[in-house]
Structure formats: structure tokens, C-alpha cells
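What follows are several structures.
Just so it is clear, none of the values below were taken in a lab; they were calculated from the coordinates. These figures come from a predicted structure and were not determined experimentally. Cβ atoms are built from the backbone, for glycine too; each structure is taken alone.
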Structure I
Amino acid sequence: MFPPAKVTIGVMGSGSEEFDDVAKPLGQLLARLQVNLLTGAGGGVMTSVSRAFTESPRVRGISIGIVPCAGINNRAKAKDNYPNPFVELPILTHLPYSGDQGQHDLSRNHINILSSAAVIALPGGPGTASEVELAVKYRKPIMAFSPDEALVFKFHRSVRRTRHITEVEAFLKSVLPHIA
């Protein structure tokens, strides 16, 4: 395991689709920038970006996953299939809600956003959209990274969007100059 970095970047996205065309270069970029990666610890984008991050050369930074519990009546156990195998530091929570309930106080999404110095949103559904809304609410620097504008259309209109990893890198360096 590598030593943790001082800066943590949150990556939010689909829990079912990997969107490897954007998740893989993003994971590689974050490893190269020597930051910590934070995800919701599940499948889809969370697995894809964590895989790319942990398989990339790095000297600093760890893959952190905020793990939901199994359910409202089973809060001491992690949700099935969590964390994915590429999470190096799982943070288990008592928080069961996600998806349409992603802004509820019993959702780990608040931890995902508040623990991130900046957020990169990849394509996703209602849970990802709720994380985008929370990033706006909590005034976190955020950018949507997608190969297709239609995949992030429902995200808050104030969020900057890009199709290019070079723009993601420039964004991160501009909002977090100490990682430049």
C-alpha cells in the first residue's frame, strides 16, 4: 500500500456501467497526480476508476471507498458486493440510502462529497445526480467528464462539462494548485 496523499478527489458515477472510456484515463490521471481517489466503493464507474488508479504507477495516494450498509434494518453489515476489490481503504458506514434517496441524511453521498477536495462526475443515474447536487450545495469544485453530453444532461446546469481528460487535468490543477 502507498502512503496517503493530502488531497482527495471524489469520482462519482454509475454503479452499474463502467464507462471505461472515461473512468480508465481518469483513474490513471489521478494516480499520476498523486492524490487519493474516493468513490462510493461499488460497481460500475466506481470499480473501473479504482481499478485504473490502483493498477497505475504511483508513489502516493490510496483508493478510498465509502461503503453503504446492507439496509435500514441491517446497519452493522456492508451492502452485498461492497467494497469492490480495488478499494484499498474501505470506510464502512451505517448509511443505507442511495439512488433517488441520495440527498437523504442517511445517504453516504454527503460523506463522498464533503470528504473530497474536488469532484469529477462521470455518467450515472439518480444517485450520481444527487452527488452532483450536493457538490453544488456544499460549494465543492466539480466537473462532469463524459464522452456524450446526453449522459450528463440531467446534472445541475452550473456544472462545467468536458469530453477531454486534458481539460479534467487543467480543471483539477486550477482549483487545487498545490497538486500542479
Structure II
Amino acid sequence: MNIKEPAIGDIKRGHSGTGNRSEFIYLACEMCGKKRWVRIVASTRKPVGLTEGKICKLCAVRKFGKNKPGCGSSAWQGGRQKTPDGYINIWLDESDFFYPMCNSTHCVREHRLVMAKHLGRCLHDWEVVHHKNGIKDDNKLTNLQLHTNIHHNQLTNLENKIKYLQEENRRLKVELKLK
């Protein structure tokens, strides 16, 4: 069976994956020459996307910087972001001395980075940086303590017990005043 390659500018109808039938135009990338089918917007009769089909996705990434890591990305916002659980993540480049502490997204928790810079070395996985005041985004060195995982769990349990007892003491004092 001999399949004939379509000519540039040929239009066909097909499925776009959204359930409706769309029109596609056969185009060549202006940068690399790669030929591919590009969906046409029904209302404007133009190819979809910012480049209107003039360049392929790979060339668009190279040209506009989409999906580049770190400060080379078009979505770069400074490399510092707050996580849903209240901690601050810092993005590090692969050339950074503290990069071995990063997770799979090139990020390290800021409190761990502050402590590692203070010590002048990367932290081990079993080392835990504790926030003395319990505020997860307060990463001043004076608020941080380095512990082992076991010691940190004991410390956290004691702090929680103290908070509970202080709250119970306050509640009992209020009850006593009311009597």
C-alpha cells in the first residue's frame, strides 16, 4: 500500500480529541522545516496557537523559552514560592553547591538551605531543621535548630503538649474567675 504525502496547504477534516470534528491544515515549520497537521480555528480559519502554525512546538520552546528550567523559563517568578503546607521552596541551578539537597523539581526548603549555608555543607537526609517558634516561613537563622529526626519528633511532641497544657491552664483560670 502506497500512502501519498499531503501537499503543504492541504486541508482535511478529522477528530481533535475533543469529540467534535475539526479541520486541519498541513504546514511546514518555518524554522526547522518539519511538516505536520495543525488544527484550524473554525471562527477565524487560522491555525491554532500563538505562532499560528508557523513554527512547530519544539522550535517554539527553543525560541520562546517555554519549559526551560529556572531563570531561563518564560514563567520564572524569582525561584521562591510558598508551598500549600506553609514552607518556602527555593529553586537551585545544577551548578549550585547545595544542589544535592534538591528534590526532583530542583527545589529545596528554604529553612534547610539557610541552615546548610550557615554550616557550610549540605545537610543529610536524617537531619531535620526545626522552627523554634513554629512558624514555617520564618527562616531566620535565630529561629532554626538542627536535630536528628528522632530528636525532632520528641521535641515537637513536647512543644505540642506544652501548648495543650497552657491552653488548658488558661481555660481553667477563666472558669475559676466565673465561679
Taking relative contact order in percent (Cα under 8 Å, 6 or more apart) for each of I, II, which is largest?
-> I
Have a look at I, II and say which one yields 13.6 for mean count of other Cβ atoms within 10 Å over residues 83-90, as calculated.
-> II
Given that FRET efficiency 1/(1 + (r/R0)^6) of positions 11 and 171 (r between Cβ atoms, R0 = 35 Å, to 0.05), derived from a single structure, equals 0.00, which label among I, II identifies that structure?
-> II
Output 1.6 (distance in nm of label points 7 Å out along Cα→Cβ at positions 107 and 123, calculated) maps, among I, II, to structure II
Rg/Rh (Cα atoms, Kirkwood Rh), for residues 91-162 alone was computed and gave 1.00; which structure, I, II, did it come from?
-> II
Among the shown structures I, II, from which was the value 5.8 of mean projected area of the Cα convex hull in nm², for residues 59-138 alone calculated?
-> I
Which one of I, II has Rg and Dmax of the Cα atoms in Å, as calculated from the coordinates, equal to 14.7, 45?
-> I
